[in-house]
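I've put the structures underneath this note.
The numbers here are math on the coordinates, done by the rules we state, and not lab data. Owing to the predicted nature of the structure, the values given are computational and were not obtained by experimental measurement. Cβ atoms are built from the backbone, for glycine too; each structure is taken alone.
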Structure I
Amino acid sequence: MIILSIDPGYERIGVAVLEKNQGDRKEKVLYSNCFKTSSKLPLAERIFLIGKEIEDVIKKYSPKALSIEKLYFENNAKTAMGVAEARGVIIYIAKSFELSVFEYTPLQIKSAVTGYGKADKGAVHMMVHKLVELPKEVKQDDEIDAIAVGITCFACERF
């Protein structure tokens, strides 16, 4: 089973494609990237570029599901609105390719990856490196977070 997993944003979007086959001990990361859009572009153009990137990844890897982090913001409404719009286009494109969509809160992701819902970013990153086979060294936070969303999907869903 191949899934696309996303850590949403509109400036930086963590994108990962994970695969797990029956009998595999670990999920394999087939692709990961921190896709970036320029702050000099209007939001509409940035949303379009995000949609195009997601569409290209889906066409290349043919995932069966999308796992995406749910929106959680404490204080910046402007940022929250932009991320919500990016999530909307990502979910729309996934559904247009008939992918199943699974959404997870930060608490669910931390629990699935570390066993503790209030784990810090360092603990999540350490466990991601232990739980999956990575084809390259991954250092970008958004990329690692996208992989964690995918790990959560495999842990929570029955395919």
Structure II
Amino acid sequence: MTSNYSKFEAVCCILEENNFDKSKLIPILQSVQEEYRYLPAEIMSFISSSLDMSPAIVYGVATFYSHFTLNPKGENIIKVCNGTACHVKKSAAIIDAMRKKLGLKENENTTKDMLFTIETVACLGACGLAPVVVINENVHGQMTAEKIVKLIDETMGAK
């Protein structure tokens, strides 16, 4: 019971900091996502009732902007570029190697232990380093399947 109270207590603080202002919905959602690493459905419902807004509007904003996520993410976020330059240089093999190493099925993006989330992005803006992978905001260029497995091992060892 205490954990549920704590969950809503943090949201109440965020709402208070934003003066329960409907026009601050995006900053409110950004703060909530920063707190929980995603936007839980029950929290979005709480926000909509607290701001006297339709749940559809809150959900619509949360799903319109790619920055927001409705699913929990792992502690380590791995972004793999699959833009033209990276794709041509075999980014698909890197994705396959990561999935195999982390034991992820094709429709899974986050490991069961919540340690890793894989995201495929259209472009990371580093085409000269293709193929490119970003792990927790650290850019790794000229990636290969072997190199990504080693990086995952290093990241696991750092925990």
(request) Determine which structure produced the value 2.0 for distance in nm of label points 7 Å out along Cα→Cβ at positions 13 and 141, calculated from the coordinates; the candidates are I, II. (result) I
(request) Figure out for me which of the structures I, II the number 1.4 belongs to, where distance in nm of label points 7 Å out along Cα→Cβ at positions 53 and 69 was derived from the coordinates. (result) I
(request) Please state which of the structures I, II yields 33 when relative contact order in percent (Cα under 8 Å, 6 or more apart) is computed from it. (result) I
(request) Name the one structure among I, II that Rg/Rh (Cα atoms, Kirkwood Rh) of 0.94 was derived from. (result) I
(request) Identify which of structures I, II gives the largest calculated value of distance in nm of label points 7 Å out along Cα→Cβ at positions 109 and 125. (result) II
(request) Figure out for me which of the structures I, II the number 0.65 belongs to, where FRET efficiency 1/(1 + (r/R0)^6) of positions 61 and 93 (r between Cβ atoms, R0 = 41 Å, to 0.05) was derived from the coordinates. (result) II
